[in-house]
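Structures incoming, each one as structure tokens.
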Structure I
Amino acid sequence: MNTTTEVLLVDDNPADLDLIREVLARMGHAARIHSVMDGAQAIAFLRHQGKFSDMPAPDFVLLDLNLPCKDGRAVLAEVKTDPVLRKVPITIFSTSGAEQDILSSYQLGANCYVSKPGNLNDFIAVVSSLGEFWLGCARLPRKED
């Protein structure tokens, strides 16, 4: 049985992607981190389409809301209405702290909503907490072997 957690990061900020990847990698959990920079790529990754045809199905997704091509809201709505994909836990990780974004994300089926902190130390602390919860504590749905 595969015990490595497949994580998909969806964010259009390369610095955020690099920092999230680094923080999660340092945590010591068996995780393989994949990333895409827009919503259309996220859907292609999740559906194993095109250049993502050989990629593993993610066990967990960390999704930004404000993305090019297809925003995070549209990605979330599409995933959570798909009978095959909807079981994948999705945490929204966005700079937006707007109540409407939080409410609509939960209405669309987000499993968690976390606002990105503005300073480096808080950002690292929040990503560490997310990693510890989703990779260390939470029981994630696994694919059939």
Structure II
Amino acid sequence: MAVYDNSYSRFIAWAKILLPLIALAILSTLFLFSHQIDPTKAIPYAKVDVRELAREQRIGTPHYAGVTQDGAAVTIAATEAHPDPADPQHLLASNLTADIKTTAGTRIDLAATDGEIDPVGQTARLENGVDVRTSSGYHI
């Protein structure tokens, strides 16, 4: 170690050694005293089953947006989606809404209780109580 002629240089030389050692001690105590999360001790007023959340794969409020080859804007949203057990490439969704805006200015709003989304095939199938409304006044 070099000989320093002022107290500031000596302080900096010691700080370069002590500060990383202190940081290492703080981090090691953080990991040393950490504990496993117990799913049975959920927040008492939460209406969520922690075990179910850990067990299931699920997406909350998914939102898909894109444009078709002819330029129509497509937006699909749902309250919840999860992988199909039979085919993990497909998503099963609940409370689906879809909006289609064509290049001609027509708007089509769709709503359904359930549906299936295939991101690979770029398709969506709406089921159970499908409601279709268009900007030209049609309601199906």
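Here, each number is a calculation from the coordinates, and none is a lab measurement. Computed from a predicted model, the values in this text were never measured in an experiment. Cβ atoms are built from the backbone, for glycine too; each structure is taken alone.
Can you tell which of I, II yields 12 when relative contact order in percent (Cα under 8 Å, 6 or more apart) is derived from it? Numbers along the way, then the final one.
Values: I: 25; II: 12.
The value was obtained from structure II.
Name the one structure among I, II that distance in nm of label points 7 Å out along Cα→Cβ at positions 28 and 68 of 3.9 was derived from.
I
Each of structures I, II was scored by FRET efficiency 1/(1 + (r/R0)^6) of positions 20 and 76 (r between Cβ atoms, R0 = 41 Å, to 0.05); the highest score is held by I.
Once distance in nm of label points 7 Å out along Cα→Cβ at positions 52 and 108 is calculated for every structure in I, II, which label goes with the largest value? Don't jump to the answer; show the numbers that get you there.
On the way: I: 1.5; II: 3.5.
Sorting by distance in nm of label points 7 Å out along Cα→Cβ at positions 52 and 108 in descending order puts II first.
For Rg/Rh (Cα atoms, Kirkwood Rh), the calculated result is 0.93, so let me know which of I, II that is. Only one of I, II returns 0.93 for Rg/Rh (Cα atoms, Kirkwood Rh), namely I. Distance in nm of label points 7 Å out along Cα→Cβ at positions 12 and 100 computed as 6.9: which structure among I, II? Attributed to the structure labelled II.
Which of I, II yields -7500 for helix-only ellipticity at 222 nm (-39500 (n - 2.57) for each DSSP H run of 4 or more, over all residues; to 500), as computed? Numbers along the way, then the final one.
Details: I: -10500; II: -7500.
Answer by label: II.
If you rank structures I, II by distance in nm of label points 7 Å out along Cα→Cβ at positions 36 and 60, which sits at the top with the largest value?
Numbers: I: 2.0; II: 2.5.
Top value of distance in nm of label points 7 Å out along Cα→Cβ at positions 36 and 60, among I, II, belongs to structure II.
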